[in-house]
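Every number in this text was worked out from the coordinates using simple rules, so none of it is lab data. Nothing here was measured: the structure is a model prediction, and the numbers come from that model. Cβ atoms are built from the backbone, for glycine too; each structure is taken alone.
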Structure 1
Amino acid sequence: MQALASFVMRGVPQAVMLTILLAALSLLLPPTSMLSTSVVALVTLRKGPVSGALIMGLATAFSGVIALLALGGVNLAVGFLILMWLPIWLLAVVLRSSRSLALAIVAGLVLGLVMLGGQFMQSADPVAEWSEILTPFVASLVDAQLVESSQQATLVSLMASWMPGIVAAGFFLQLAVSLMLARWWQALLYNPGGFRSEFHQLRLPRWLSIVLLLVVLLMWLQSGTGVSLVEYALILVVVAWFIQGLALAHGIIGKLGSSSGWLIGLYLLLLFALPHTVIVLATAGIADAWFDFRARLGPRGPGKAS
């Protein structure tokens, strides 16, 4: 990773080339989109908003030309700009100017809400569109005898009803991971150990926990059985507190000097018990916002974990 970050910082041509290449590769391997956005974020964090905007603009222009020649349109390049490079550039500007990872995470949450609203602005009924998209997928599960045919319609309806919120939450989480990856790259090159300390000390503002409480209250008060914007917003806020819960776990393990095996176990739980582990970490993150568990712990070891 350090070699990749060093290559990015060699100059504008290298950064632009890597941004476009990784974005194109994301069409086959979606996780590489985070590497593409991290390139834009790294340049912005290190050299400033103008340099980051230059990389973003050149990447858009060159990818637009390539898309025009290969596909006959520039929609792909515009999509990269709107969904990947511009949002991460904004978050990097916030982080660079404020030097607050927590504020940047909150800004990412706001962008997640914008993404949620954008789905409803683009389509009068995004749930119906998701139903059309998911129907062939669920039908393939029925053909493979993984789902009972009698449950097909119910499963499609359930999945489609939650998809707008899941997409917005995934967008927010991807931005947060990309930003932290860029911050880690920056620390590797110019401030070894800096990101570890910054992430371990991450604390979201207490008022965000009050927002979560209000959202839950609204969800409880609203009438009807369908999934609404309130539930979608709840998913986004829970993801924000999940990030703090993850930082809390890293911080406590680091302060106690415990083995990194604890972190491996935590990530395995995320892999095999995703919803439950996310909720537990989000709850721990909310409690930490009020009680600051890390401040109550003194360093007890050399700090093996990250």
Structure 2
Amino acid sequence: MTEKVILDVDTGIDDAMAIVYAARASEIELLGLTTCFGNTSVEGATRNTLQLLELLGREDIPVSMGAHTPWKRGHLKEPAVHIHGEDGMGNHSLPLPKIEPTGKHAADVMAENVLRYPGEVTLICVGSLTNLALAIEKEPAIIEKVKRVVVMGGAATVKGNITPHAEANIYTDPEAADFVFQSGLPVTMVGLDVTMQTLLPKEQLEEWQNIGTPLSGFLYQIVGFYMNAYLTQGINGCALHDPLAVGAVIDPAFIKTKPMHIRVDCSESETIGKTVSLPGEAPNIEVALEVDAERFNQHFLSLVN
């Protein structure tokens, strides 16, 4: 049985890997891709997404552009040029896309699909949660009608990656994340607690180079750029952050979760964007704390190679 999915992205390099993974998984029916600011501008993320779909021959998947700015505040985070490149996708060489976005706002597309298929749609959000916060605000009925929401973001038991306290996607729009976590939506948080265990080794680059297809050449180029950023932190490889959120929908057994009460620090202090666990409170979301990294990595590579 396939899962109906909307994949919300800020298409940088790990988003690109997640899109390839989702587009090639027989377990997933991609109803659409929605875009947001984050790794790059929303315009850049939309262009990158369209270019990638053309490379995959999946022009049938509609792409809808979403938020340009955070939900309730000005920008906290600049595009991550040192990690994702000037264009947000490893300074790749894909031609400009011929296909165009739908013209509908991402938040409307999320809400429309959830209401059209009540109880069937999974939202996978691998950027900020701005589009989802806007969708709830516009159409609160989706809270009861969505199947579930899988979020790549947060760090419940480990340090952050954009500050010592905060993970990048949550930090990008803390208010939106806190609103989503408190909304009553069935959220699973797939954060740095597990994604940092899914390291793709540098040897994979050589394999992609040897395969010699347009897609493998593209992955060799962009993931090589990404791994160079990791190397500056002493890590020989890269984490499959966004692909793991997709993997958790393809096969929920890839991760083990624990119900927790998570709030997002929205203060103006150095801890802004921190996902704070409140043990005495009733759980509001599921948090992934364990991952079968070897089995997940093998499955990911079996579809993207």
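General observations
- Which of 1, 2 leads on distance in nm of label points 7 Å out along Cα→Cβ at positions 57 and 289, largest value: 2
- For 0.10 (FRET efficiency 1/(1 + (r/R0)^6) of positions 17 and 241 (r between Cβ atoms, R0 = 25 Å, to 0.05), calculated) the corresponding structure among 1, 2: 1
- Structure from which -11500 was derived, helix-only ellipticity at 222 nm (-39500 (n - 2.57) for each DSSP H run of 4 or more, over all residues; to 500), options 1, 2: 2
- Identity of the structure behind 3.0 (criterion: distance in nm of label points 7 Å out along Cα→Cβ at positions 9 and 249, calculated), options 1, 2: 1
- Structure with the greatest value (metric volume of the Cα convex hull per residue in Å³, set 1, 2): 1
- Value 1.00, calculated as FRET efficiency 1/(1 + (r/R0)^6) of positions 281 and 297 (r between Cβ atoms, R0 = 35 Å, to 0.05), assigned to which of 1, 2: 1
- If you line up 1, 2 by FRET efficiency 1/(1 + (r/R0)^6) of positions 89 and 209 (r between Cβ atoms, R0 = 30 Å, to 0.05), the top spot, with the largest value, goes to 2.
- Answer label among 1, 2 for the case where relative contact order in percent (Cα under 8 Å, 6 or more apart), calculated from the coordinates, equals 16: 1
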